[in-house]
1. Between structures 1, 2, where is distance in nm of label points 7 Å out along Cα→Cβ at positions 271 and 399 highest?
2. Given a computed value of 17.6 for mean count of other Cβ atoms within 10 Å over residues 31-38, which structure among 1, 2 does it belong to?
Structure 1
Amino acid sequence: MTVPHCDQIYIDGCWQASAGCLPSITVINPVTEEVIGSVVAGSATDVRRAVAAARQAFASFSLTSPADRGALLQSILKLMEERFEELAQAISLEMGSAIAFSRASQVPFGIAHVRAAIEVLSDYAFIRQQGTTAIAKEAIGVCGLITPWNWPLYQITAKVAPAIAAGCTIVLKPSEFSPFSAHLFAQIMHDAGTPPGVFNMLSGTGAEVGAAIAAHPDIDMISITGSTRAGVLVAQAAAPTVKRVTQELGGKSPNILLDDADFAQVVPLGVAAAFRNVGQSCSAPTRMLVPSGRLAEVETLAIAAAASMTVGDPLLEDTVLGPLANRSQFDKVQAMIGAGIMEGAKLLCGGPGRPEGVSRGYFARPTIFSEVRPDIRIAQEEIFGPVLCLIPYQDEDDAIRIANDTVYGLGSHVQSGDLDRARRVAARIRAGQVHINHPAWDGFAAFGGYKQSGNGREYGIFGLEEYLETKAILGYFPA
């Protein structure tokens, strides 16, 4: 497919050339390991131009009515729905997402964030009475949005939609590893009639564009989704200008199987959740905590679940797992599988190297380890690939201790036949989300982390309010 404007950046309502002279960034097909295109590398000079445009546009856009901003979001939604297949194809091409998964999750969930912003905006009270005082919620200002490669559209709309709803203006830096869907989205923003300067997008590296956005004194807020390391660097760069920084970072999410759960049902679902998007999800439940006396039963069920997943060309309809998105991620996953073997975990299936019969591409073998000690690397470090750890526990208290024994606290799961028991366990887990018995995804549920998984929340009303300041106006209402 051909993606337009990949040699340009989007500033102040139009596509234009970069003011810098940095080499373009090549985009690699993760299936063939061949170059399939390139995007322009934006510069710090481009960031300054984009921020100036956003700052100028903020004065008027922040004063628009919620109805007008809702109408803009409706136009964006309509165009995303019309260009659904184009977006799905771009995501599968640029980062290897199986086309069935792109159509079922990557694009629909991205669209859902826009719908959620429209719904929240429709009845949100930007001024609330508190006696004679008005509590006003006002757009925070110019927002720098930094998004990752693993859910390239979904993470963009999770930030752009509430920012627009709030009345903010935007400078977006999508990942240089999966830039095509971002360029298509920028064209949607343009075609939807977004006023000049309200939305700006620069492709480029984190070291150049991301750092310049984080440090710029005229940016009022940074929202970043990425690794914990990247979040720390952004927060450090943002600190001298005391801007708001929200971060959705790494995770090592537990999935506690209580002894009264239906293992035949929840184990295959748990494997599927861990391997969703080839394991490239920050909230993937990659630690399955299992009653020690039933570990052998879970091993059998987990091996069968992994064996049922077709690994192959992401553009084939029956493919479940495509390749990992890029070379660096492939190398990291291979190294972590090797570390699991070296540290004595029991390899049930998968292991190092590509699947049988595959000689190129960033394909990894769906890998499950058992008898994993909670303190070894594969149980503590985020792998971001199709690698699942089965960790035995002695009793409920031990399971909760293991679940919380990590620097992360993003997602978590509890499986039980007793809802009250599951609720009690959920209350003791230190994580931003807990899923009981594999519920449906909820685009309005607050999403974000405890500990080193970040701060702030996204989705629904929680996401909107991250882009708002609170002002108290005393004497606003008569006594």
Structure 2
Amino acid sequence: MIMKTEFYIDGTWVAPLAAKPLAVINPATEEAYATISAGASGDIDKAVAAARKAFESWSRSPKDERLSMIEKIVAVYWSRMEEMADAISKEMGAPIRLARDAQAAAGLYHMEAFLNTLRTFTFEHALDAANPQEKIVHEPIGVCGLITPWNWPMNQIALKVIPAIATGCTVILKPSEIAPMSAMLFAEIVDEAGLPAGVFNLVNGEGHIVGDALSSHPDVDMMSFTGSTRAGMAVSRSAAGNVKRVSLELGGKSPNIVFADADLEDAIGRGLAHCFQNTGQSCNAPTRMLVERPVYDQAVKFAAGIAAGYVVGDPAKDGDHIGPLVSDVQFNKVQQLIETGIAEGATLVAGGPGRPDGFDRGYFVRPTVFAGVHNAMTIAQEEIFGPVLVMIPFDTEDEAVGIANDTPYGLSGYIQTGSPEKAQRVARRIRAGMIQINGKSRAPGSPFGGFKQSGNGREGGKWGLEDFLEVKAISG
């Protein structure tokens, strides 16, 4: 049993004020393999006090000093990449190849992208050419509470911690209590890199206790949260009493519009791969596939055949297989929604309820595809957060856009077509923060975030830095 029961506060590992052990479960075995501590409001008070004290000097540190420190963090992170991949694989069930090549690598990718952005970022400039006497100054907002999720742990830690400290803020990180081991390793990395005491602090615990104490704390100037829409609303309510800034990256039910002029088999294969990646546990997954009616039946056949070829397997083994869901709660939710899809009349063309053949334990699910879906069905509206794709036919471009936007979410949108003009036209009509055309990936430093109940603010690039900055105008 791994014991990681201390918190990282003011540059050192400290015991919680009261012992409250919390088991960390390996989702492939359903057995506890590590123990952390669940903190309380008093632990948050200590961490906030340390961050407030450190802010006085860190906020005034030269940009070059902050650049140098982040470069050291990147170097240590690189040297411990394999440890990070192993931690992520065990805590949330990502197959080790995915944990290494995507999960752990995402943290490094974002840290290096922020370094490039910070090097050229201007913290002070004239208002405009006609008013050089008025200076616009970008200053760190202050002490920041950061709450990160379990599904892409290092991706989100890098997208919050690095821009916050890059701009001169100090932070308190509360990682998910379901998958905290990667965050504990990150704290070790920060400590080894020599970040000044109090700039980075970590307190583990449950969201309704530690998360609420952090969100409502009067000495916290900003909250940055990634997770479910419901939890994001709770953070916003807790933060409202102090009128602190709140940045939210929440859920999604992203449409993937496949037009008849697309390379159909390639488009369906890419759509399934993205939907099923990370066992479907990605907020920007293209989980609603909207297919133009003339090719709909053929698309369904392609999807059923491709899905049948997916392999579910042990995350500790190398390969391109799908791992388990993260927890029993998530497993039960996905099972219930699959059953709901069947009950509401959707046609099951691949997968279905229950564990895959050969599994009698672990939170493994069958990669599932539904056809004959309409957008009013529960499985077309609720974020399932599992390897479940719903396929919806459409007749016209206007209808496709209408279905795509008929959701409370607006995180991502995907378009597959052989017409560049149509792709650009439709991209501008989808109410979402990110659009990808024909599988083109977003570039380093591209803003990540969405519309509507998918949240507010943007992470990544200069937008990620600006999230943690106040704007001050100095005239004369």
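Only the coordinates and a few stated rules stand behind these numbers; no lab work does. This is a predicted model, so every value here is computed, not measured. Cβ atoms are built from the backbone, for glycine too; each structure is taken alone.
1. Working: 1: 2.0; 2: 1.5.
Checked 1, 2; max of distance in nm of label points 7 Å out along Cα→Cβ at positions 271 and 399 sits with 1.
2. Working: 1: 15.0; 2: 17.6.
Answer for the origin of the read-out: 2.
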